[in-house]
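Each structure below appears as structure tokens.
Bear in mind these aren't lab numbers, they're just calculated from the coordinates by the rules spelled out. The structure displayed is predicted, hence computed values, not measured ones. Cβ atoms are built from the backbone, for glycine too; each structure is taken alone.
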Structure I
Amino acid sequence: MSIVSGIVLFAVIWFMVLFIILPIRVQSQAEAGERVAGTPAGAPSSAFSMKRKCVTTTWISAITFAVIVSVIIWGGITVEDLDFFNRLERREG
């Protein structure tokens, strides 16, 4: 795996994890009871911390990236192992 491939893989994992993490434990202004004039009631309250979400995303992404890269470098799991419907031809050797 080249460095560029690793950076792209990490970026894809990071954004996927971010979109999973974003809606977790978000409290709307209506639920918090502190509605700011001019904003919808469903907007996040002032307790929303994007910095904390990004740090959490980075840790989870780093662990996931390490697992995926180790499997890629190890080579113990191949495409043939994931062919559950026998659509690929098996290679000998």
Structure II
Amino acid sequence: MSGKSDEFKVQLLETFASLITAAFGLVAALAWNEAIKKGVALLFPSGNDFLGLVVYAAIVTILAVIMTLLIARSLNNAKKALHLSKEEE
């Protein structure tokens, strides 16, 4: 019975770790959101809100695409490294 209890504890810890990581990610995203908004507002005075929003959306989209590609590449490299290390064992 101890095995199931230990398995549950591990799942619980993994879930909490995922939730905490997601929460920090959200806080960081909100902070970057505000920083980018302020930067765009400095570049485009309040008289041109639409252009500022378009630039803001473009910046966020470009950052999202770049970060997604970098994360995917890192994940693939990690998978390859793990696969190689498993073959060596």
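When helix-only ellipticity at 222 nm (-39500 (n - 2.57) for each DSSP H run of 4 or more, over all residues; to 500) is computed across structures I, II, the figure -34000 traces back to II. Please compute distance in nm of label points 7 Å out along Cα→Cβ at positions 7 and 63 for structures I, II and give me the label with the greatest value. When distance in nm of label points 7 Å out along Cα→Cβ at positions 7 and 63 is calculated for I, II, structure II comes out on top. Source structure of the calculated read-out (mean count of other Cβ atoms within 10 Å over residues 15-22, 14.1) within I, II: I. The maximum of Cα Rg over 2.2 N^0.38 Å over structures I, II, that is, the highest value, falls on II.
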